[in-house]
Structure P
Amino acid sequence: MWKVTGPSAAGKKLVGVGVFRSFSCSSNGNSDKHCYDVAVVGGGIVGPAVVREVQTRYPTLKCAILEKESSFAQHQSGRSSGVIHAGIYYKPDSLMAKLCVSGLHKMYKFCERHKIPHERCGKLIVATEREELPRLDELLSRAKVNNVPDVKMIEGNEIQDIEPHCQGLRAIHSPHTGIVDYGAVANHLVELFRRDGGQTYTNFEVSSFSKPEATSSEYVCIHSKNKETVIKSKYVITCAGLYSDKVAQMSGGDRLPKIVPFRGDYLVLKPGKRHLARGNIYPVPDPRFPFLGFHFTPRMNGDMWLGPNAVLAFKREGYSPFDFNAKEFIEAITYRGVQKLVLKNFGYAASELYYGVNLRATVKKLQRFIPDITPDDVERGPSGVRAIALAPDGTLVSDFIYEGGTGDFSPHMLHVRNAPSPAATSSLAIAEMVVDEAQKRFHL
């Protein structure tokens, strides 16, 4: 059965570079150039962060990263809103909270060190109705317990000092919330990995794992759907995002929790209207639902994204309402967890579909915060798909899950089954935790 990690897994740190012994193929009399000590599957931001962490701690290891697309960060990481979250929303003392706050500091430090463009543009969480004020107070208390830096409550008359076109009764101000292009971060991690001798494989879609007879049980063979090359690795760590459950099952992993894709469609402010918002402007989230609501998000290229909604995608990597995969769609809607989630939140699901097709209705929700915005000021923008780990009872799995598979694979595999939002913000902290877990599981 799958295991949810607990707070005790956070913060552990390996000591010394020489702890990890090298098991490279060349040292075992095998000259196969596609043979490695550690192979990481998945080229979103978590995969490159993990393989770079392995390489940095243990430079004598021969490492590789495998990505099914022609380049890295093509899905969740490259299509995310790009927000560097500060850790306001998450349950105190939870792993998500700790990793987010730690990840915030690590991400800024990494971007500054490597000169990756980013901006501490700040964030307002704005209450526009009196019934939202108690929830806003609770969020502030939670943020302070989580050690979110410099967060504070501001009154309605102070909001326009930060966002001149925004209105509200009160707001939480988080000055260290920021933005970055996570695709750029992921690709820079890959560049560093390559520079220090790491090997990358693109267009390598993993189709199966097997055990090679010639080397007994010491290596795992990684097979590709679209390449004849077979990768051999002593240890395999998978960070497969939208397909994390499917990849885990290839080595005997549990079929639960299942990954269910939710698509989010954004609007974009037209160029002449970008002055209406400076930084991130968010509503007070409704605790009944797992999403943060329609918000304003600046981008590193100067765009301002508005949204998103959240609807069940018809394909795991379906970024358009017309993207459809019959097998994946049927698998999703026949899953008991999806059925229970929809039944419990039918009104919310219907409204999200409505906002997806009705631009004016979406703008009306945004006018709660910026009254000056009109339907003529916006146009349809990009979409992203978020991997939601869903339990059979319809609840969202909100913490990190590891699994090693079964049988002969178990001593050699570590699957990151769930790395929930804010995984991009937390990616460098997650990488440390994953490598700590690899050491523990592999008895290195």
Structure Q
Amino acid sequence: MNEHHLEASLIYAHTHTDAFIEHYKELLRIPSIGADPAYRDDVRRAAEWIVAEMQRLGIENAQVLDTQGQPAVYGDWLHAGADAPTALLYAHYDVQPVDPLDLWVTPPFEPEIRDGRLFARGAIDDKSGVFVHLKAFESIMAANGALPINIKFIFEGEEESGSPTMEPFIEAHKELLAADVAVISDGGSSDETPRMMASVRGIVTAEVKVPGPVRDLHSGSFGGVVHNPTHMVGKIISALHDDEGRIRIPGFYDDVVPVSEAQQALIKENEEDAIAKGHEETGLETFWGVPGFTYYERATAQPTCDVNGISGGYQGKGAKTVLPAEASFKVSMRLVDNQDPNDIAEKFTAFVNNFACDTLKIDVNILSSSWSAETLVSGPIAQAVIDAYAATWGKTPKMERAGGSVPIIGMLQHVLDIPVTSMGLGHGTNVHSPNEYYDLAYFGPNVDTAIHFLFNMAK
């Protein structure tokens, strides 16, 4: 295929952009909150919507594939020939919970366009990755009847939960998912410069429960004689860090190694912009963290341990003098190069269990874990992404280390042994927060980027 075929694909995409956006709203209306069992039927409904769209577009073998958790979606088109490369295109269709709901200007699953922005939960994280890839496929096929390369789609339904069952799923489907490269389309950019992930941190998530009496008790009758579970939760949490933020779990830092010179150069290159973005997104003037490291080092190259939520006792207005029957907290630990998530999970569990006593027991449940990983930022495959952004955005992408985690990257690298690069196809902000939005000025260019990438890979 040649430049004529590329241009025809882009013309189709440009003339259908408004229709694409209206169609996108259908997917955004489905509340596919993968982490909450109450939305399990909605998660499957979203998967089935994607399969139906794939079938409508002519994607073959489109199907919902069950995992031990939330379903995955697969489809392929493999008619470019044995000599053409095969790309595995990944995104996730599950979304974050919407709390606090009262901070949303409009309901999170009733998409609304305001000032050129499409507001909805999942608008950029990460239904955009799913939908934009499908629209790129539609544009090329409608214009030419064929693709320049072979492609496989794998769309996940539990990324926001840490992909807890995806590794055994990938192991069981190694042949189905085999490819020359995996392209991770998760999130995107928030300003006029496209971005590519150079690395992601690993993660371990856990929930700690401290059960106490059989029911909430009157604190006047039982305070001082029954061990309060919320006090134990506070004690454990206060022991996780020293006053300067160092993690006090024994052995937590044992396997941490310095970042490579190339990655250190990326840290220095991005430091100033990262600080500015941090101020903008947090509204804070002063940051906090372990001394001896820069802001961007602490955010991307050092491990962390953060309490994500605490539960126990009365949470309503006014006073209710109870001694709660149970207290709990949830925690996420971000890991860096050379830290084994299984080892960290064991060390965290042992640390917390040391607080158990005759009057209170403790239950630790490891929810998910994944390795840190680096992605391709140079070479012909990465260059196909770089050139795609340059052609559509007019700028080459900025390489950035991600402080967050994309568990699927390490899984694909470890299980399938294939190279991984990133190509985010969202644009906006408020990810994981109320009023998440997609800046629609970049919707068309991102479809163009996905189209250009497929043609670039053929070269």
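Just so you know, all these numbers are worked out from the coordinates, no wet-lab data involved. Only a predicted model underlies this, so the values are computations on that prediction, with no experimental measurement involved. Cβ atoms are built from the backbone, for glycine too; each structure is taken alone.
As an exercise: mean count of other Cβ atoms within 10 Å over residues 89-96, calculated from one structure in P, Q, equals 18.2. Which structure is it? For mean count of other Cβ atoms within 10 Å over residues 89-96, the value 18.2 is produced by structure P. From which structure (P, Q) was distance in nm of label points 7 Å out along Cα→Cβ at positions 57 and 297 calculated, if the value obtained is 4.4? Structure Q accounts for this read-out. Here mean count of other Cβ atoms within 10 Å over residues 161-168 was derived from just one of the structures P, Q, and that gives 18.0; the source is P.
Using Cα extents along the principal axes in Å, for residues 249-312 alone as the calculated read-out, with 53, 28, 17 as its value, let me know the right label among P, Q. Spell out each step's value before the answer.
On the way: P: 53, 28, 17; Q: 45, 34, 16.
Only one of P, Q returns 53, 28, 17 for Cα extents along the principal axes in Å, for residues 249-312 alone, namely P.
One of P, Q was used to compute Rg and Dmax of the Cα atoms in Å, and the result was 22.2, 73. Which label is that? It was calculated from structure P.
Among candidates P, Q, the computation of helix-only ellipticity at 222 nm (-39500 (n - 2.57) for each DSSP H run of 4 or more, over all residues; to 500) that gave -9000 used structure P.
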